[in-house]
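Only the coordinates and a few stated rules stand behind these numbers; no lab work does. Predicted, not measured: the structure shown is a model, and the values here were computed from it. Cβ atoms are built from the backbone, for glycine too; each structure is taken alone.
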Structure I
Amino acid sequence: MPSARLVLIMAGGTGGHIFPGLAVAERMRSLGWEVAWMGNRGGMEERLVPPHGYRMAWIRARAARGKGVMQKLLLPANLLVSFWESARHLLRLRPDVVLGLGGYVAFPGGMMASLLDRPLALHEQNAVAGLANRVLSKLCDKVMVAFPGSLEGAEWTGNPVREAIAALPAPDERFRGRSGPLRILVVGGSLGAQALNEALPRALALLEEKPAVVHQSGEKHIEALRRNYEAAGVRGELLPFIDDMARRYSEADLVICRAGAVTVAELSAGGVASMLVPFPHAVDDHQTANARFLSDRGAALLLPQSQLTPEKLA
């Protein structure tokens, strides 16, 4: 019996890269493929990916866009290390296909996959492609994008969404028979959103009829969020991270969140009403472009962070 074909997924850093990778990995495994994952030791992927049982290939990768003098001086050495470690894993695993989904690991892994003549595919999750993916797209056998026009000559596939979210019941079914207060889900993303953490509790304090709120803060911000809610004299279910996003989406009447590519894709797939507050300092302001894709079609409200006030939210 022939051995299963192997796909090497390269993704890390934030949930915006990791969760699409997990969605693809889940599907590929169901089709009989073996899955390996290239990630950055110490990154978020170290916690999220191994429980799924995929073979792990760890490298040390750093940001290529450094602002500090020391970071710029060390960039060539850091790239050499990540290139070497990526090549070593590729020679060891000999994958049938390499798929890059972003994060610091995808650039050195993709460059070495091209050099070693491994079939290379790339997926860009955002409406504005990052520098690494713009470079890698010239070397790939297949380029896919979540938003039309973000990379020249790419196939528009949308973003991979986890099966549990894609399988959510339609909105009319979810809302049938629902009663009680408005249910609001606030999602700061895998790294959190300080602006939302500060504005939402104060907005809730202005409301006479209090909604039921679930507020995800990001792991580093949970204690500050608790203090903010206590100071505002309001209550909510406060969480550092949400593991079961499908359940939380299904329970929410409205989601207030950033406009990361995965979030936008999940809201679209689930038919969830949303107010999007793009992170204004994202590279190339890609979150605003993501949000506009929905807001221009009447599928979401876009609120720039510069206009994010308790009074506006209330």
Structure II
Amino acid sequence: MATERRFNAGTCYETPRSFPKYFDDKNFRVLSWEEWRCWQENGYLVVPELIPKQQCEDLIEVICEFLGVKREQPESWYSVSPRSQENLTIKSLQGMTELYHHQAMWNNRQYPRLYDAFVDLWGIEELWVTIDRVNMNLPNRDGWQNDGFLHWDIDLANRNNVRNIQGVLSLNDNDENMGGLQIVPDLFKQLDSWLKYQPKNRPRIIKEKLDFDVINLESKAGDLVIWDSRMAHGTSPNRSNKPRYAQYISMCPAEPEEKELLKIRLESFEKQLGPRKCGMPGSVLEENFGPKAKLTELGQRLLGSVSW
């Protein structure tokens, strides 16, 4: 029996692609040559001040409203119990929140400077934006213990054909103790040799202790952190006294010929739900949470409702 195809955030991470090759006289829209070189060598990059801070603040307020919590009242933060198979709430222990299509989220997705950064990264203008969630990672305390995790979203057996970019927008300033993104750059650089000593078809989640340094990345509100999908990554524990707020955003080459995928994207937007076949359960609560987002012409092209 054929395995049902699985997508990722309304896109397909494992579509065979390649990154562009540039020379140091490249005229970038957003990135610098040094940033491009660091991205290519290290597999991750912090792109500073990509989204206006006010838009980040607006989305934080939306997240709190959706969850029914008060930003300045810590006791209210824990009122939503973590999602489980038995208790399908709108938020996971790691902070993943089932909100996909609010206007404040689309304001960030269709922000021209964000788009220009991904044009630099992919070398083409015909892009689709991911349809992904937001995050409110709470400080650990008695009864709420998130130890963090590391994983890959791709099939490691197919890694040589995969060139994909994942991204997270920081909505508030966060240091290395606030539960932001954690990555393993040295493992990324040595992935092929490391996998030679791993069991075939090893799990995508890393449960064992690694012999590589795990780096917790610091970022400011409005910064976009991107990483190559071959990079082990995940949410780190929040050891501070403040939540970490974020929106997961990336872009990839548009695939209008993928009719099923395009249908999933358009249905997700129209119904204000998580995209099907993406491992994203969504919530019926979003259907009635504010009006349907209004898209600019760029936003429509990034969704796929208007062709490039």
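Worth pointing out:
- Structures I, II were shown, and Cα extents along the principal axes in Å, for residues 73-144 alone at 48, 27, 21 was computed from II.
- Sorting I, II by distance in nm of label points 7 Å out along Cα→Cβ at positions 41 and 89 from high to low puts II first, with the largest value.
- Of the structures I, II, the one that 0.98 was derived from, the read-out being Rg/Rh (Cα atoms, Kirkwood Rh), for residues 49-184 alone: II
- Structure responsible for 0.25, with FRET efficiency 1/(1 + (r/R0)^6) of positions 193 and 257 (r between Cβ atoms, R0 = 30 Å, to 0.05) calculated and labels I, II on offer: II
- Of the structures I, II, the one that 0.20 was derived from, the read-out being FRET efficiency 1/(1 + (r/R0)^6) of positions 137 and 233 (r between Cβ atoms, R0 = 41 Å, to 0.05): I
- Distance in nm of label points 7 Å out along Cα→Cβ at positions 57 and 177 from the coordinates reads 2.6; which among I, II: II
- With relative contact order in percent (Cα under 8 Å, 6 or more apart) derived as 15, matching label from I, II: I
- Taking distance in nm of label points 7 Å out along Cα→Cβ at positions 33 and 241 as the measure, the highest value among I, II is held by II.
- Source structure (of I, II) for helix-only ellipticity at 222 nm (-39500 (n - 2.57) for each DSSP H run of 4 or more, over all residues; to 500), computed value -11500: I
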